[in-house]
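Listed next: structures, encoded as structure tokens.
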Structure P
Amino acid sequence: MLPAMAAKPEIAIVGPGRLGRALALELKRAGYKIPEIVSRGSAASKRKAADLARRVKAHASTSDCARLDAGLVWFCVPDREIAAAARRLASVSDWTKKIAFHSSGALASDELKSLRQCGAAVASVHPLMTFVSGSMPSLIGVPFAIEGDAAAVRSAQQIVRALGGEAFTIRKEHKAAYHAWGAFASPLLVAMLVTAEQLARKAGLSKVEAREKMLPIVRQTIANYAALGGAGAFSGPIVRGDAEIVRKHLQVLRKVPEATDVYLALARAALRYLPVHNRAELKKAIEI
């Protein structure tokens, strides 16, 4: 059995992209030492690693010259690269007493099986948060889904608590559903909003005007959902059972076919999951 990790283990970050950058900065804020940032060999990746290393007072390296002296190695590379990155770094260090994390929302800790076979305890540790260029979210209050070997899970729970996040365990067979749930909460929500922008264009507004003018109602809707739940936050013609207005919507939506698909899918979801009036007439209105 692996020994218990120190309260504040040193943590090497593999991958200086948006997630790796956010985690490294938040880990440093929480009092963790980040001795090494490992990048790919491309010039762009090395520049990101060097910049991040300066921010957290770490050493920047590439995968072909990594030290990996830290007791914990956190892989923050794209999902499709996790297994290959682990295999590539398996011979770099003695993994017997190490812990390794990856942060894929969809993939299980088994992506790090090459390191597990070398003696490491491994886990998937995924923050349910969006990371984009130009934004640096705090991890305070953010849920982290954790799955893997017992020692690695314990270490992850300690680190998440230190970050101010909320750790919860998830079964590996549930990871894909969990990640799809997250997709609805952020990237697909953005897709819906940019689809709404296209409708605003038909009403004579620019995309910039549409975004600015939507923000008050979007913010209030999220606030209502947080305070009142889905049923309490639901408003508009569907909850009122106004089938004729829904038909008018669908007539204008013909000019934006993708918007029609989105509208119908969400209207059907509303009829299934939310309380509405005049359900029979609404079903007739959306059966196209």
Structure Q
Amino acid sequence: MIPFSHLNNNKLEIGLYIVSTPIGNLSDITLRALYVLSKSDYILCEDTRVSKKLLEKYDIKSKLVSNHKFNEKSNLNKTIELLKNNKIISLISDAGTPCISDPGLLIVKECIQKKIKIFSVPGASAVSAAMSVSGFDEKYFFYGFFPEKKKDIEDAFDKLSELGSAIVFFISAKKFKKKIPILKKYFSDRSIVLCKEITKLYEEYIRLNVNELDNASLELRGEITMVLSPKKSIFEKSLNEKDKKKIKKLIKNYSIKDIVEIINKNKKISKKEIYDFCLTIKNEK
């Protein structure tokens, strides 16, 4: 039995609920998500066969309505009418958080335009799950699936390769090997984590250098969440104690701008690091 007692006093408002579902392990769902789904008049889902397994596991009887990329536009008016008639509707995807590289954006935009209330019921996300185990910097850019055309991929990667943050992609295991050459072209020598079967029985995190992908023995299946490490800084060094002592002497007679140029002249040190250290010294006075 699911302990909903602490939620029963919170009557659900009429509106659209964006409900996150497990990305693999069906136990990874929140009590609030189960409660909202159980109280929904309708649940919009990508594949009723997939969502039925979740609902049956938790004995939820709400009506499932197929809502995928091929029919979400034709569903739109009917869904809005149901919401206007005080029905509670939940939107779920096959796995994870809806509207993140999944159907749902059309109905959300329409609800915003029609001033229909929208509520988030957060939970599992392959993006945050992958980043949490990547070991990379906490800053990241989520791109989603690769474009279909090679030129569009080239254009996208040309810009993405300049970002100073980790980058998260979704990619089909079937397509991955074909994309290795273009990954090496734009992200050479970066670290990469291939997240396979997250939360499932054969969960695995494969950590490689992009340049090693050709020779790696990879057994991938399903949908892969891929994380690339941030672009390596062009600044190879940081201020050492000798530099800091020199700055402390220079600060008496030179402007911060001049000191930055003097210290940076023959070293690859970030100008911002030098500038910030100068400010620290000035503030200590």
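All of the numbers you see were taken from the coordinates with simple rules; none came from a lab. The model shown is predicted, which means the values in this text are computed figures rather than measured ones. Cβ atoms are built from the backbone, for glycine too; each structure is taken alone.
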Fill in: Value 16, calculated as relative contact order in percent (Cα under 8 Å, 6 or more apart), assigned to which of P, Q
Q
Practice prompt. Using Kirkwood radius over Cα pairs in Å as the calculated read-out, with 22.5 as its value, let me know the right label among P, Q.
Written response: Q
Practice prompt. Compare FRET efficiency 1/(1 + (r/R0)^6) of positions 45 and 197 (r between Cβ atoms, R0 = 25 Å, to 0.05) across structures P, Q and report the one with the greatest value.
Written response: Q
Worksheet item: Given that helix-only ellipticity at 222 nm (-39500 (n - 2.57) for each DSSP H run of 4 or more, over all residues; to 500), derived from a single structure, equals -16000, which label among P, Q identifies that structure?
Response: P
Item to complete: Work out the source of 66, 31, 29 here, i.e. which of P, Q gives that when Cα extents along the principal axes in Å, for residues 77-244 alone is computed.
Response: P
